[in-house]
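Just so it is clear, none of the values below were taken in a lab; they were calculated from the coordinates. No experiment lies behind these values; they were computed from the predicted model shown. Cβ atoms are built from the backbone, for glycine too; each structure is taken alone.
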Structure I
């Protein structure tokens, strides 16, 4: 049985919407945090689901997003 698959383009679209809001509010960088208890935001923007570790995604206005993980 195949699981639900979210295409890569959807994550790119989500990050683009965040960048639009960043430009509007004059924000240079956004850090999205996630761990096994607070995974929703990080999973929403990167599909990374940290279990027994922590993770983050750094979103800059003009640079590729950077996924951080503490494995």
Structure II
């Protein structure tokens, strides 16, 4: 059964709850979701840059601070 959802009538918390429910359901069988080839290409390039020292990783708290600073 497919339920019709009027997104325009939903509050942000309701939309987030719906999105979380959808993600939870989809992730139950993650093997059923094929990753597109472009995603593998992007990941391989990122791994290459990390290995060569062209790029580095940030911890999540630092990344959030930097993103928030850019958005202000």
Where does the value -10500 come from, among I, II, when helix-only ellipticity at 222 nm (-39500 (n - 2.57) for each DSSP H run of 4 or more, over all residues; to 500) is the thing being computed? I
Where does the value 22, 16, 9 come from, among I, II, when semi-axes √(5λ) of the Cα gyration tensor in Å is the thing being computed? I
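Compare mean count of other Cβ atoms within 10 Å over residues 15-22 across structures I, II and report the one with the greatest value.
I
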If distance in nm of label points 7 Å out along Cα→Cβ at positions 7 and 47 is calculated for I, II, the one returning 1.2 is structure I
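I, II: which one has mean count of other Cβ atoms within 10 Å over residues 31-38, as calculated, at 14.1?
Corresponding structure: I.
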Where is distance in nm of label points 7 Å out along Cα→Cβ at positions 23 and 55 largest, in which of I, II? I
